[in-house]
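Each reported figure results from applying straightforward, stated rules to the coordinates on display, with no laboratory input. No experiment lies behind these values; they were computed from the predicted model shown. Cβ atoms are built from the backbone, for glycine too; each structure is taken alone.
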Structure P
Amino acid sequence: MLRLMQIVLVALIVLSAAFALEEHTLTAEQMDRYDRLTHELIAPCCWREPIAIHRSQEALQMLDEVEKLVADGRSEEEIKNVYIARYGPRILADPPGLSKYWLYLLPFSLLAWFMVGAVLRLRSLVARTGPTQAFAPPELLAQVRKETENLY
């Protein structure tokens with residue numbers, strides 16, 4: 001009886017190891033979805049890099065989860081919604097809706113406003129520090145004309 005229990009125990013260990021080592025082979029279409037998703041999801045440990053690049057424990061765990069979800073046939077939106085529910089919209093590299101456009105437009109609009117402000121400020125400084133007399137005195141103009149006539 002003890003021998004039978006040992007055989008069953010060894011068989012269970014071998015089977016559980018086989019299931020644990022089972023690799024998910026993805027088709028070409030699934031690999032494309034996997035690559036897109038891993039570049040669109042941000043690593044939640046530091047919120048700086050996509051999980052495809054980042055190598056923290058959480059990012060590696062997310063890579064495995066995404067691979068399993070893609071292998072199970074889940075759509076990209078379903079997988080994104082799983083992570084949005086868990087971490088919030090911050091998990092996405094490109095935020096949903098119009099906020100992603102603000103992220104691109106805001107720096108350029110601020111730069112344009114600062115340039116307009118700088119030009120207006122410089123113009124006011126030049127106007128304030130300009131010469132007090134706009135024209136030369138008539139005697140000096142007559143002398144310059146006379147000297148230039150003698151040159152030719």
Structure Q
Amino acid sequence: MKKTIISTENAPAAIGTYSQAIRVGDTVYLSGQIALDPASGQLVGAGVRAQIARVFENLAAVASAARGSLADVVKLNVYLTDLGNFPQVNEIMAQYFREPYPARAAVGVAALPRGAAVEMDAVMVLGARPAAKAKKKTSKKATRRR
């Protein structure tokens with residue numbers, strides 16, 4: 001089983017003994033992301049809405065580094081220090097995902113790294129979306145009548 005490490009400077013660097021993501025075959029396992037700004041390494045804004053949006057941006061950056069997108073996510077796990085913030089997750093998630101939505105779990109936790117209000121991890125399967133139809137190219141030579 002070949003494992004490929006996925007890494008990007010467009011998402012926060014790992015703050016422990018883990019990788020931003022690992023690819024095995026067509027499956028990519030995205031590590032938990034909190035609302036750290038990739039440039040400064042600092043937690044963004046005091047508000048939960050800003051943190052939720054930053055987490056989705058971080059996940060999108062790691063997905064892109066793996067040559068995918070959030071549209072390829074099949075499973076999303078959400079960890080909240082206050083489950084009362086779950087409606088904001090739904091609202092902001094709708095800005096990043098379209099139907100069919102990924103399977104999802106939401107878990108209330110006592111605390112998260114760096115005092116974050118939200119953390120999310122995901123599983124992405126590349127090639128899970130139907131391929132776009134390729135346009136058929138014909139050369140002038142092939143279309144000439146003989």
Using the calculated result 8.1 for mean count of other Cβ atoms within 10 Å over residues 1-8, pick out the matching structure from P, Q. P
When relative contact order in percent (Cα under 8 Å, 6 or more apart) is calculated, the result is 17; to which of the structures P, Q does this value belong? P
Candidates P, Q; mean projected area of the Cα convex hull in nm², for residues 33-88 alone computed = 4.3; producing structure is Q
Suppose mean count of other Cβ atoms within 10 Å over residues 25-32 works out to 11.1; of P, Q, which structure was it derived from? P
helix-only ellipticity at 222 nm (-39500 (n - 2.57) for each DSSP H run of 4 or more, over all residues; to 500), calculated, reads -23000; among P, Q the input was structure P
With log10 I(q)/I(0) by the Debye sum over Cα atoms at q = 0.09, 0.15, 0.16 Å⁻¹ coming out at -0.59, -0.94, -0.98, pick the structure among P, Q it was computed from. P
Any idea which of P, Q comes out highest on distance in nm of label points 7 Å out along Cα→Cβ at positions 65 and 81? Q
